[in-house]
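Input: structures, listed below.
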Structure 1
Amino acid sequence: MSGSRMFPFITKTWNPLGGECLHKCSYCWAQGPKGLIQQRKLLKYTRYPYLVYRELQKTFHEGEFVFVEDMADLFGPWVSSVKIRKVLEKTLWSPARFLFLTKNPARYLEFLPILQKTNCLLGATLETNRDTSAYSKALPPVERWDSFFELEYSPKFVAVEPIMDFDLNIFADWIVNITGLESVAIGYDNYDNKLPEPPLAKTMQLIDRLEKAGITVYRKTLREAWNENAGS
């Protein structure tokens, strides 16, 4: 079972912020040790965060759904408020729709007066309900969830990617109870990072619970866990 590596509703990506992501996720497809940046030696992402003014000049059109910063985290705590505001201001009068995705959703609160005037889908990444500190310096999932749960905004989006093993009842309840949630994307790691993955059957149980709660679930890469049949 497999699906697209990009969210199926996205038509374009836009990366107006350059610089290194300090979450340091070992599994990151872009900035991880096996990621695109290392492979291609992209110097744009090896320095302190800065605005790429050529990207800021881009315009978008009605019917486009733009993923903002698929190579970094615009709302990371190391990114200045001035830089974030300049990016958000570009979306204010655009006829396109925009997706923001972060592992620091508490930062959205700082910009709600702008975000509430835009045509944006606000997203948070939750790979699991368990501790991820062995794989990332990002905030623990429980802190991300708590901030996103409390955020008074609609619509919202959750990316469970790359999925890591989870406690089914707890994790399903986390997601179902997020107010304003429009959709969820779920997918396994594509880059052989040997993460602590759940069995495929368990992931399908999670998907079933979310869909029964009326949540749209986008199936991305779905497969057996890398060690699911080890020793069989």
Structure 2
Amino acid sequence: MSDARQPEPVLLEVDGLSAGYGQIRILDGVSFAVRTGEIVALLGSNGAGKTTLNNAIAGTCRRFAGTVRFEGVDISNALPEAVVDRGLIHVPEGRKIFPNLSVQENLELGSYRRGRRNRARNLEVVFDTFPRLRERSTQYAGSLSGGEQQMLAIGRGMMSEPRLLILDEPSLGLSPLLVEQVFELIVALNERGLSVLLVEQNAVQSLEISHRAYVLENGRITASGTSRSLADDPALRRAYLGL
């Protein structure tokens, strides 16, 4: 009898997705999948269509064609709040915190749609994960450093009890030391069982921590595979990673 492990079930499946704004098509036939328990990296430079892809999954931009399934359910035409209710949580590029609210108020807003019943427990989980946020819980969020604001944005996402956490450029604008800390945090969250879609320009470190990866260029997937195979691919290293 074979003892080969069966692959984990598909959590998010995007098939032939074309999307954009107004009549402008940014994505053209994008297909990829995230399995339960994975970190999947979606790599692309500025203008590749990464944020549009996140918005299309979240239901906040126009989809021209294709399907999005989450835990086997077609959510292609779901409203953004229904997407959140299912546990597909998006931490946006630029953090998008509320600067004039306290750290704790920002976190509590993360459970507005989902996780409200367990708000107090989840708040303690976030504070245990980010002790600095506990120390600054009464401060205005706008007074935090860039790294602390990124912690707050991720913590706010955790308050929603995500089944899948989509992180859009979490390393953007951070110092190399803070970038390292953010990537270590992503690994730690995944080791607790959280599935992560990591949408990043930082290809080298994303490939180091992810299980599989896709490369998005000009609205299309141009390469995919295990993160190790992509990191070792000579053509990709020259053309995309600059190595």
Structure 3
Amino acid sequence: MSDTLNWRGWDVADVLECILRASPNAKRIRTFRPVLPPPYAERAEISDMERALVANALMYRESTGLPFWDSVFLASGQSEIIPRGIIHAAMYHNGSDRGEAFFDVSSLRADSLRRYAADAARGEIVVVSSRVEMLDETIRHIPMIDFHIPASGIAERIVDAIIATVWGKPGFILCSGRSYHFYGDGLVNEVEMNALLARFLMFSPVVDRAWVAHQLLERACALRISPKNGEENVPTVVIRVGRR
């Protein structure tokens, strides 16, 4: 796929083909099907007082648009209890070792990746890892970031401005349904990826803070390439960063 083609109407599969086909030494990429995390109350023993705290936090989230855990811990600071169960529940980390599949970059086509993602069972999602195996057996990464800001016209411009400041190179902003995903052109090493994540983290809560934390634990990023919960469409390009 040539980068001179019109990107309007592209989905995430088109973006991945474009980025990877422009990386001649890339060998293969990995997808997986993570187990969706259980509700917070199933992750630890939660007291009745903590449940009441969460109820207050949900009202706070509704009025501010903050992420769930940010709202919960802000509400905790205004309570009179130490929410030990909530603290334990917040530490839940979902691994990336379930339902692996690998795709050779030399034969990668958007259509095949799209079909594979579309086969996900209801309640299951397919995600792509940032890790790219190279021909020389080293590992590089596709720059990725997950935003939290609710999708809107002004939100797109804010996301674009943040990416221009932190990344400063071409890439793709995709509407993920409620917010945005970003994929950068070109591959980076792990040190560079971690530095990017740290810089993007400065823009929390516009950037999904919890997502960044989990990617650092995995030493790789991951974003979905399938519909979510059978409801939302696959992420679709809304802005071609650096190349109009």
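Quick check: -6500 is what I get for helix-only ellipticity at 222 nm (-39500 (n - 2.57) for each DSSP H run of 4 or more, over all residues; to 500), calculated from one of 1, 2, 3. Which structure matches? Walk me through the numbers on the way to the answer.
Numbers: 1: -6500; 2: -9000; 3: -11000.
Among 1, 2, 3, the structure yielding -6500 for helix-only ellipticity at 222 nm (-39500 (n - 2.57) for each DSSP H run of 4 or more, over all residues; to 500) is 1.
Identify the structure, out of 1, 2, 3, from whose coordinates Cα extents along the principal axes in Å was calculated to give 55, 40, 30.
Numbers: 1: 55, 40, 30; 2: 51, 48, 40; 3: 58, 37, 35.
For Cα extents along the principal axes in Å, the value 55, 40, 30 is produced by structure 1.
Name the one structure among 1, 2, 3 that distance in nm of label points 7 Å out along Cα→Cβ at positions 14 and 174 of 2.1 was derived from. Numbers along the way, then the final one.
Details: 1: 3.0; 2: 2.1; 3: 1.2.
Working through the options, I get structure 2.
From which structure (1, 2, 3) was Kirkwood radius over Cα pairs in Å, for residues 62-149 alone calculated, if the value obtained is 14.9?
Structure of origin is 2.
Each value in this text was obtained by applying a stated rule to the coordinates, not by laboratory testing. Just so it is clear, the structure is predicted and the values come from calculations on it, not from any experiment. Cβ atoms are built from the backbone, for glycine too; each structure is taken alone.
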